[in-house]
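Engineer: Take a look at the structures below.
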Structure P
Amino acid sequence: MLAGSEHVLEIGCGDAFGTRLVQQQVKSLSATDFDEVFVKDVEQRMVERWKFRVFSHDLLAGPISGAYDGIFALDVLEHISPGDEGTFLTNALAPLTANGVAIIGMPSLESQAYASPTSKAGHVNCKSMPELKKTMARYFHNVFMFSMNDETVHTGFHSMAHYLIALCAHKKK
């Protein structure tokens, strides 16, 4: 979905495994995580062939500088408390260009019935598909929703989906 983008930002990169997959399709990629432990680990394991900018940043404290035509955050929003969600999303999306695209992915609210106690403890903000679409529609004119079960991405019956993906375009001012 981000193939051909000039400069993409991954928010919540963790160990940056997925970062390298996206990096192969875009011209430039930067990654951030609020946890300095992850950032240091990524820096230590980075090799010349897959070099990218990685840095620590707390999006609850403020936006990231720069301009990105693509931003993605997978498995991040469910860890942000509902009270901090507005601040987080405003700051996360601030560097996105007017014609940029954002991709937000999270476990569905419905999937939490099958989640482990440890997983549930960290998932403080899971949403149903209509809720995620409504949330992202506050920031974008166009929000396209996808569901995922196992490795299959679809637009089918969202109430049975274990994962949700919002593809967002045409940022509101």
Structure Q
Amino acid sequence: MVWFMRLKDLFQRPEDLLKKAPIKEGMTVVDYGCGPGRYTIPTAALIGPKGKVYAVDIQPLAIEIVKRKAADKSLANVQPVLADSFDTGIPESSADIVLLIDAISPIKDRDALFKEIHRLLKPDGFLFMDSSHMRTSRAKAIVEGTGLFAMVKLDGRTMLLAKK
């Protein structure tokens, strides 16, 4: 998977996609389904030392890779989180933005996923997601169908949603 992500980075740089997200210095960001940290590490650089990135995944190997990458770049603002199902253990209403990038299609219990994301977001927080490996219209219908989020901006395959 790591080699595939490196190959993918040659054609689609994570930094380019992150420019579409309203990420600012000092924010608390959750990279949900972080994998090997493809978006975690550039996000940590964007938010600076006063911000925090929770890198959440269910795969222990992904968490170990993120830890190593953060240490290699001396990023003290990355907190890897090995999730147990959808329970992240991250405090309620603590995130300014949750990134759900390239992670929705393999999820079976999407209601549980979006309830946890909703719980994590501050009242004025945002969910930034891409439609991953499904049609954008399908991903949009799934997230709006939860009744937990309202569409703010749809830009190609990316969506910015506000917490209801």
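Engineer: For the read-out helix-only ellipticity at 222 nm (-39500 (n - 2.57) for each DSSP H run of 4 or more, over all residues; to 500), a value of -6500 was computed from one structure; give its label from P, Q. Can you show the working numbers first?
Structural biologist: Values: P: -6500; Q: -10000.
It traces back to P.
Engineer: For which of the structures P, Q does the calculation of P(r) over Cα pairs in 10 Å bins from 0, in percent, for residues 21-68 alone return 31, 52, 17? Numbers along the way, then the final one.
Structural biologist: Details: P: 23, 51, 25, 1; Q: 31, 52, 17.
The correct label is Q.
Engineer: Where does the value 2.9 come from, among P, Q, when distance in nm of label points 7 Å out along Cα→Cβ at positions 13 and 61 is the thing being computed?
Structural biologist: Here the read-out was taken from Q.
Engineer: Can you rank P, Q by percent of Cα pairs over 23 Å apart and just name the one with the largest value?
Structural biologist: Result for percent of Cα pairs over 23 Å apart over P, Q: largest is P.
Read-outs throughout are calculated quantities, based only on the coordinates presented, and are distinct from any laboratory measurement. Just so it is clear, the model here is predicted, and its values are computed rather than measured. Cβ atoms are built from the backbone, for glycine too; each structure is taken alone.
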